[in-house]
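Here, each number is a calculation from the coordinates, and none is a lab measurement. For clarity, every value in this text was computed on a predicted model and none was experimentally measured. Cβ atoms are built from the backbone, for glycine too; each structure is taken alone.
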Structure 1
Amino acid sequence: MIEISADVILLDIEGTTSSIDFVHDVMFPFARKRVPGFVASNWDSPELNGCIELLSEDLGKESVAAWLSGNAESNQQSVIDAVVDMIDNDVKATGLKQLQGIIWKSGFHSGELVAHLYKDTAPALERWKDAGLDLRIYSSGSIAAQKLFFGHSVAGDLLHLFSANYDTTTGPKKEAESYHRIAADIGVDADQIVFVSDVPAELDAAAEAGFQTVLSLRPGNAVVENADDYQQIESFEQLLVAPNQLS
């Protein structure tokens, strides 16, 4: 059991609130299968064009025009190939996450996708919220995708429990500056925020920024060789957080 005094709980998603397997074995294949059709049918849409702008930056291209200089068919295939390759390699790229979120939207709204949560997640969120804690999400998935996820979960719509969401538009999760930005956005001292994640490099970056940190050890997560260097939990039932200033 870990007892912490803090005002804000910042949560990762996969491997923390939800199974990595659901994201990789259900959500990623759902998007991957639909990428070609989505790109072809939405080629001239502002929504897709915005994603392509971001993808161009993610890929280090000088510009969209420099990247996509062929005819419509070849340009579409270039985008499809790039997106599929990113999905297959689990690249944490803003453009990819934006595009995946758009595709997932149809799946969540139709009921084809229902977000997995560990059985202790929803009760813990309710308990922390009732205690006066400020709950927020920081994930590499786009904010839109995060809201779809928690709005269509196995425990129902949980969006009312969260004050805000952050994604890679705030900054990379393995860089301390991203956590400085989050603390500034919330308006509390960094040590009043506890960040829970299954990725040690993310916890290290958060700790460098002054956050309290907790390592999530869930079934199916990657083995952490130096897990003993961190406060750790296997369930949110093991995490007791008491609010200080914001209660």
Structure 2
Amino acid sequence: MSDPSNPSGALPGDPRYGLSAAELEDYYRNKSPSWICKGYFRADGGLNAREAAMDVHQAYLRATEPQIRFSGPLLTEDGSAPSGAMALIDAPNRAAAQAWMDNEGYSQAGAFSEISITRWSSSMALRYNDYPRTEGWEQFVITAIDGLEAEARRAAVADAHHKYQASVMDRYVARGPMFNDEGTQMIGSMMIMEYPDREACDFFWEGEPLNYGGVFSEVTIERWRYGITLPGPTL
């Protein structure tokens, strides 16, 4: 059964841990939002544009480091080449996140054929320089979009989800819910996981109660890796 002193089911280390239902509503309403910024490279010359813009891209990341939680390239399924780029950034609203993405070096060079920006709330305090990486392991971005009955289905498996989450806590690089632009409606979840290979990541996801509980209508798993090391201090 759920712990009445911790209705969110959040784990120790999660800023939502121990909040009452009313405090949890205030937390999401008042918390400064983060954003998932993704861009996918054009098939016709996108990688060439990326290469030409690399110095500008890296300089921009260093200049905006205080607002970046994580950044790095999205990779093809076999991990042999970049397919895009993803940054998790802090910004006060959608317009500010869009401006950050528009001014990013790859965007300026016209390297992307598709861009997406989604509001996100980090459930972990870790940032790029804080995560204790496991040498030789791979990172995967799991993006899961809520289905029509997500709220009821999520509630039905909440206890199992939190227990499962606790058992794999050291494999999360980042995790948290996604929202509409205004932050008033949860629309899914996004997490970055670290595992030895894709098979291990798939095994994790198959065992996730939110997955087999039918919470999501659409799920994508993409390869990702850390980009340049940013110079900012750790938390």
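Of structures 1, 2, which gives 48, 33, 28 when Cα extents along the principal axes in Å, for residues 75-218 alone is computed from the coordinates? Structure of origin is 1.
Given -8000 as the derived value for helix-only ellipticity at 222 nm (-39500 (n - 2.57) for each DSSP H run of 4 or more, over all residues; to 500), which of the supplied structures 1, 2 does it correspond to? The read-out was computed on structure 2.
When mean projected area of the Cα convex hull in nm² is calculated for each of 1, 2, the greatest value falls to 1.
When FRET efficiency 1/(1 + (r/R0)^6) of positions 83 and 227 (r between Cβ atoms, R0 = 25 Å, to 0.05) is worked out for each of 1, 2, structure 2 gives the greatest result. Here relative contact order in percent (Cα under 8 Å, 6 or more apart) is compared for structures 1, 2. The highest value is that of 1.
Starting from the value 2.1: which structure in 1, 2 was distance in nm of label points 7 Å out along Cα→Cβ at positions 115 and 139 calculated from? Attributed to the structure labelled 2.
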